[in-house]
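Please find the structures below.
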Structure 1
Amino acid sequence: MNDQIAIPCVVMRGGTSRGPFFLASDLPADPRARDAVLLSVMGGGHDLGIDGIGGGNAVINKVAIIGPASVPGADVDYLFAQVRVREGIVDTSPNCGNMLAAVGPFAIEAGLVAGAADRTQVRIHNVNTGKLIDATVSTPGGKVTYEGEARIDGVPGTAAPIELSFPNAAGARTGRLLPTGRPVDRIEGIDVSCIDAAMPVMLVRAVDLGWTGREAPLEFADSGFRARLESLRVQAGRRMGFPNSAAMVIPKPVLIAPATEATLNTRYFMPHDCHSALAVTGAVAIATACVTPGTIAAEMVGPLAPPVPITLAHPSGELVVRLEPGPVARVQRTARRIFQGHVFARRAHVPYSILAA
């Protein structure tokens, strides 16, 4: 018996993230077997994912699983998995908006959606949250193009624009924009705002934890600070309805600070390492907090109401979220197809009893 399992795979960059894209039909249907395959493929059990195609940073330890739509009104299903290679954990609790940017192009090129003459709208059902998101992809002549003039901070060069539209993003995981029922909670003497819009997040004033909100990601390596932030995050998670938040990547903690040339300065954690840019779903949550009365974000930026662009500064530049009545949040991203072929999982990592179940 062959000791490795060959699985068709496409590696894509979506926004400021990168990872393998799989057709759902090419992976085991059983979640236990699927997760065992993903851990083997990504190199679980090692900080750098050295025995797989993962890496030493959360932004390249992401997986997208795409299949035919399972709900009315959608074109495709998209299940996102955050692989925590160090701990050997596959977490499907969050969505990822950066990887989401590559779902439309992948679905069109995989034959799941027919390309239109100029631009193709792909309605994506995010299985993680149950929400629908619209992606508008450049398809001249009905074919996906990755070349264009759109530029996003955190990615070199330019590419074809992909617009992501998040209608009714509130309550993605908890069913409520304010999962605790309050715009501000006090935890360990610190004010936090718990927001659930596309992604559950915990917002904290950077200054309250001794930071400016303009630091480089590596400056947050202090173990004392990380332990304190994690304690706040876990307690906030419990209040938001996630009793096992210590074992999950949600809620995501975010430091916010006033900005002069943007709406806010942000430092977004995933949840332990500071993002080199900013998660799209996290950006939607932060922007929504800016127009939600009583939150620490709204108090920091002053009165704002849709339609309004919210510019969020991050370590690599800025990300703009356009909030419109509806409510709808729109974000521009880019994507690129990088590799197509087969990736190999070690059969020893996937017990036959699980595969056969």
Structure 2
Amino acid sequence: MDRSQAIIRTSWIGIAANVLLAGFKAAVGMLASSVAIVMDAVNNLSDALSSVITIVGTKLSQRPADRKHPFGFGRIEYFSAIIIAVIVLSAGITSLIESVKKIFNPTEPEYTTTTLVVIVVAIVVKLVLGQYVKRKGEQLKSDALIASGSDALFDAVITLATLVSAGVMLLWGVSLDGILGALISLVIIKAGIEMLASPVNELLGTSIPAELTSEIKKEVSDFEGVHGVFDLIINNYGPDVRIGSLHINVYDTMSAHEIHALTRRISTFLFERHGIIMTVGVYAIATGSNRRAALQTKVIQTLSAHEEIVQVHGFLYSEKDKLLSVDVVPDLSVHDDAALISQLTDEVKPLAPEMQVVIVVDHNYCE
């Protein structure tokens, strides 16, 4: 079973659980002639909506790429998660409004043995369902499933709070219904915002985890002939489609054929290992005892002496083009790239006065 099938199967389990719970409540409500319980059963049917949204979103995300969408439709999953997060957020806001009303206008709840049984069963089902769906969502890295599971857990918590409030009211005559409801509503609103942040960040373009960055750099560095890994960028086009690029340092003595073979081995390895479609660029390290190698050493030493410079790479010296170019990565304290470029250019220019000096400011996109 692949990831999409597992997500759909988990969502069907969520729908089945909500339908069965709704059927149980409806049957009890009709036997007890309780309109409230029957209406609560209808509410349970609406709770299955998040699972339906997850299934629809997963199905749509599996559509093959076309001319207008060459990277596929994987990001639709993020829209599914956003919709469910908005549902959770709306439920929290609605609950907060109703709870505040109860604080100022408290009402004494009325419970029978039948309604208490229904409440307990609903709490147990929702807790088990919510934990299961959320856990599967974390395993499958599905924001939609995580949000759907959280939605079920919040339903259970709200119902439990109502039950606790009723108990306190019956035992001590103190109404906590509004206060508990307001507190839990605030927790739900906070969770809804956090659930919303994850898929929104994915759509905006978030950095990949530092652990994956370190792992990829180490794996690529272990290839024979690689003497440095730089400029790692990975774009996420859905949970199953990641496309990126990086540069490697190689000695200038390597032939084009050797470089071609090396970059092909690296890109194949990264796709098989991480599922990343990777473009591998090349920087040439000057070797030997020529002017290019001597300038490379001087320029790198000059630029590396700056505390705000984290990394220096991509040195290029072209006598034909009268060009000396080098890339630098500044730390987060640098906010004026133009001023930094001007300063570094003034320092490097005396080392090769006859050349055009170009300083390129890079940034870490994955760390």
Structure 3
Amino acid sequence: MAADRRRIGVVTGGGDAPGLNTVIRAVVMAAARRSWETIGILGGFEGLLPPIAQRPLDARQMDALLFRGGTVLGTSNRGRFSGRSGSRSHQRLDPIVVAEAAAMARSLNLEALICIGGDGSLRIARALAQAGVPVVGVPKTIDNDLPGTDATFGFESAVSVAVDALDRLSSTAESHQRVMVLEVMGHHAGWIAAHAGVAGGADVILIPEIRFTWEAVCRRVEERARAGMPYSLIVVAEGARPVGGRYVMTAASRAGESRERRLGGIGPKVAAELQRRTGRESRAVVLGHLQRGGPPNAWDRQLCTRFGVAAVEAVASGAIGTMVALRGSTIVPVPLATGVGRIRTVPVDGELVRSARAIGISFGDEPAIPSGSG
């Protein structure tokens, strides 16, 4: 590298999401326009640990990344950076590991390390920044639950997949007069379920922010049957739970085989409970990792491109220790700390929930109407 040529690094961490490659593409191309060199850290933040795993990124090879899912750099939510205590809000990072990675990052002579990831990855980025590494963050999570930004990339693509699934399940529900339940991702925030449910014509939406009762969900199903519609469509976030109930966890979590609590299985539980209580045939589909894979949609492609360019511009302007964020219709740098440590949840009295209720969508919390009332 020429002595006067600037160099930046880019790393992707945590789970994959549609648009990771699109951000990488934008970073590399925007950097190349400034005659900067870009290197990619391979395998997530683990790639910063000895022996460091990195490779140069050539702007001439970036075109295909616009619509390619996943990340060409690889990612990981396991390894020496993934120590956890029950949930991501209690993530503990080994200071020795952080110091080791920071030393390796500094040895690369980077103007900045652009860290693309969600809450866990941005916590690592913040720790590296505190250890002296120049860092700029890019917010990524299909759950759309990071504070500091109005939207994260990957979310709109995940919602599109969920809506497509609801469209397909709707015709099956009507044809067989069944209750069809779709389980989507969303441990602590129900953004995917809420947006997909409204856009996909769900009759019931169950989200972590609103505890539901079995009676209210059954009542909505029966109301539709009495109105001549003996079929229903229900979308449920994996972190939803009934009043007085617990989270439904995967078998691995129940057996203690996972260091991090993994939620999953509420969809089949809802279907089974509804069939038991109402006698109506019910089926469940767990969408799972289909929400993460594949190419980003048009919205996410443009957002990812803007995020990548804004990250490079933040480096150029000296806005180190920031995260690029969507505020209204503009991408701006905000303090990195605003992107971690809290969860942005669906406002239970917000316009989205109010609009859904106004057209008859149940959130499973509606009280029964006393008999005899008009």
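Please treat every number below as a calculation from the coordinates, not as lab data. Treat the numbers as computed from the prediction; the structure is a model and nothing was measured. Cβ atoms are built from the backbone, for glycine too; each structure is taken alone.
Annotations
- Answer label among 1, 2, 3 for the case where Kirkwood radius over Cα pairs in Å, calculated from the coordinates, equals 21.7: 3
- Structure (1, 2, 3) behind the derived value -21500 of helix-only ellipticity at 222 nm (-39500 (n - 2.57) for each DSSP H run of 4 or more, over all residues; to 500): 2
- Structure (1, 2, 3) behind the derived value 2.7 of distance in nm of label points 7 Å out along Cα→Cβ at positions 101 and 349: 1
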